[in-house]
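Trainee: The structures come next, written out as structure tokens.
Any read-out appearing in this document is the output of simple, stated calculations on the displayed coordinates, not a laboratory observation. From a predicted model like this one, the values you see are computed outputs, not experimental measurements. Cβ atoms are built from the backbone, for glycine too; each structure is taken alone.
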Structure 1
Amino acid sequence: MDRLPEALAGHWRQPSPERPSDSLKIALVSPYDYAYPGGVNEHVAHLAGEFRERGHEVHVVAPSSDGDPEPGDFDDPFMHRIGRVVPIPANGSVARITLSLRSYLQAKALLRAHRFDLIHLHEPLMPALPLTVLRHSDSTNIGTFHAFNTTGLNYFYGKAIVQPFFKKLHGHIAVSPAARDYVSTYFRGDYRVIPNGIEFQRFNRPLPPIERFNDGRPNVLFVGRLEKRKGLRFLLRAWQQVREGVPAARLIVVGRGRPLEGYRRFALRQGWLDDDVHFAGFVTDDDLPRYYQSAAVFCAPNTGQESFGIVLLEAMAAGTPIVASDIPGFRSVVSHGQDGLLVTPKDSAALAESIGALLQNPGLRDGMRQAGRRKAEQFDWVHIADDVMAYYVEILQRRLVAAEAQTVGVRWARMRRMVGLSST
């Protein structure tokens, strides 16, 4: 769906001369540092791009740190930087958010100046920017919940504080069943599952492999931030067993983080050369698909606290079979035995066995490669944006019907009072 149905066109705001009546003025709000790569910010950026292609006016609202690489032009009038960034430990990672008191005034002024038709908040109950926007919004508000956590302590202790903000949401999206089940435990509502997306063609189109790894050795690839919950240590512990079955196997680690030097030292203590276990660090967006296509197997040994698996879809689109942990967020992406293998989390022996099985079975890899590509294509951002826009329209129609019913009710009550007065 590209534009609004005729019944909704022009209903919520008077269209500007530059904007047709069947388009929306949308604000996409991220709580996270927009100058720093991450799944939520990529989600926001891709939705913004898709909706702009369809003729909607889309603004991005997010904090941003100074001096960091910027993914877009912050002089763009449709990009609004609000608040200074501070790193906060959260959910086994580090959340770069704003806690600035100044953001309160900035958000209030922004909403007053723009009067958005619809505000789509990602992680809407995160401090402080989404909560501030919700407090001042008189627009149609939709929230997307991305997170999954096994404890839920944040929601448990913060529920009483943020419940009034949750009530201001007119629509609720979760990126996976795991994310839905997590948030709905604390905040009841009607949640629509609309997953994250990928740029399918970016990973699917044939590309030349990375030259240094195009030597006939079977490559196993890991991609992710080097955080504890990503589980790289369990893959490294499995690697000796993998090499016993497939001596030529090479492990390629893409990603950076504080534990990197510790992982390097571990590899050296095992006697592995750089060409046996290679730490590539950060790779460019242009090179990342080539890394996937240079691998025979992709491994995601995450230990938990994942609501989804974008890297799994990227691997599928590239035609790389998967071995991944059997955790809730990954089960919504991988069908065990069809487009990948799921193993018990933190079980290095099981990881090694499944990786070895794929490396030694070309027929199994080919079947999973084809099934994975078919599945990944369904998650292309074009399709995800279609689903999100259809949900926008559904919520707007629901609000319109409710508003009209309320108007009819008020008129009927007035008529009854008038009849009552005239009969006395």
Structure 2
Amino acid sequence: MSHEALMGDWAEGTARRPSLPLARVVSGMAGIDPTGWKAARPPESEGWAYLAACETAPPAAMELAAVSVGNRDGLAAGAPLFALKYRLDTPLQGGPLATFCDRLARRAPGLLEWRMLGVGSAFTDACPVALNPRLGGTGRQEAILSLIAAVEAEAARRGAALVVFKDLAPRELDLLGPHLAATRYFAVESLPVAVLDLADTGDLDSYLARLSPATRKDLRRKLKQAGRVEVEWRTSLAGLEGEVRALYEATRTRSQVRYGDFEELPDGYFEAVSRALGTDAVFACYRVEGQLAAFNLLFVEPDRVIDKFLGMAYPLGPAHDLYALSWLENVRFCQRIGRRYLQTGQTAYASKLRFGSALEPRTHLVKHRNQLLHAAVRLAAPLLSFPRWDPDLRRLDLRQRDKDGAR
């Protein structure tokens, strides 16, 4: 990948429209007051400390920064930023169109690869935009418009063709969507997250009772055969850093989906996040006859546990059904510490739905700085939808269409 878009330093500059609050693009989360940030966001594991930890050694293809909007009371709004060169065919997952795009990219590398400025984080499944809760309607609108203006000014300075507010969850979409739509942003469907509601399940049996008979029987069988698997819960990775990173890379390599630079983690990610989050970052380590066969990184929030990453040794992990066993251990963990929801990431939807999860949408809001190309990309938005090409979601959609057609 060419990195010329990432050369140089971020401008520690300002951007404002007349009457709007002052906005500044700063070099990272250190340029945003952590106290003001925490006051402007709901309690979350992927907050200021997490985002700052991700900035210590970012992947080579990305440069990280942040935007801060201030008023007389301190932080009015803020968000992390990232810059990279984005392949327009990133959503495609195999098939004739993906093959054609690969050939086209080899012959004309710049045709499908556009400079992009992202609002949010490449390392979260939601867009962490902070808005001071004390702002009234007018103050909130001014803060959002000032943030948008600063982001677009930075995109122009960087020569970024695309500006993307990445992975807006429903709450952020409600807050930001009308203002972004008014400034010509359009929606591209992102991959959903999966959320399992464990309300009124005090133990594993009551959870299993909710599942289909076939799924319940399958999971019980795997539990009975798990005698050789040992589980260790820990909040420190001391002594396991290299093994954990190797398991993550092994799992990423074998994944049936590819999302390019968005799969890259910062150097020392697991150790840095563990230090930053303390006891809110928990590792479940699975051993078979003493060998580390899998790990799970979990984030603990007031109402949920987020299953952030699973890494597994092959073929050892699948031979001992560690995906299913780790799922059940996570359910037990939620029940043990009194968390209602188990949230999992943007892959392997078929199993997660079979295990009782529901899907929660995520949305990208996108703008091209060239008006003609903006119109073209907007027309192509259905083709750029990530769920359209995800293998699991595609199969599920086809099955639903078949059911609807049979009615």
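Trainee: With distance in nm of label points 7 Å out along Cα→Cβ at positions 55 and 111 as the yardstick, tell me which of 1, 2 scores highest.
Mentor: Values: 1: 2.9; 2: 3.9.
Max of distance in nm of label points 7 Å out along Cα→Cβ at positions 55 and 111: 2.
Trainee: Could I ask something else about it? Work out which structure the value 0.10 belongs to, where FRET efficiency 1/(1 + (r/R0)^6) of positions 143 and 223 (r between Cβ atoms, R0 = 35 Å, to 0.05) was derived from one of 1, 2. Write down the numbers at each step before the final one.
Mentor: Working: 1: 0.75; 2: 0.10.
Attributed to the structure labelled 2.
Trainee: Work out the source of 0.30 here, i.e. which of 1, 2 gives that when FRET efficiency 1/(1 + (r/R0)^6) of positions 127 and 271 (r between Cβ atoms, R0 = 41 Å, to 0.05) is computed.
Mentor: 1
Trainee: Tell me which of 1, 2 gives -0.35, -1.04 when you compute log10 I(q)/I(0) by the Debye sum over Cα atoms at q = 0.07, 0.12 Å⁻¹. Walk me through the intermediate numbers first.
Mentor: Details: 1: -0.39, -1.01; 2: -0.35, -1.04.
For log10 I(q)/I(0) by the Debye sum over Cα atoms at q = 0.07, 0.12 Å⁻¹, the value -0.35, -1.04 is produced by structure 2.
Trainee: Next up: If relative contact order in percent (Cα under 8 Å, 6 or more apart) comes out at 14 when worked out from the coordinates, which of 1, 2 was used? Could the numbers behind the result be given before it?
Mentor: Working: 1: 14; 2: 21.
Corresponding structure: 1.
Trainee: I would also like to ask the following. I have 13.2 for mean projected area of the Cα convex hull in nm², for residues 119-310 alone, calculated from one of the structures 1, 2. Which structure is it?
Mentor: Details: 1: 13.2; 2: 15.2.
Only one of 1, 2 returns 13.2 for mean projected area of the Cα convex hull in nm², for residues 119-310 alone, namely 1.
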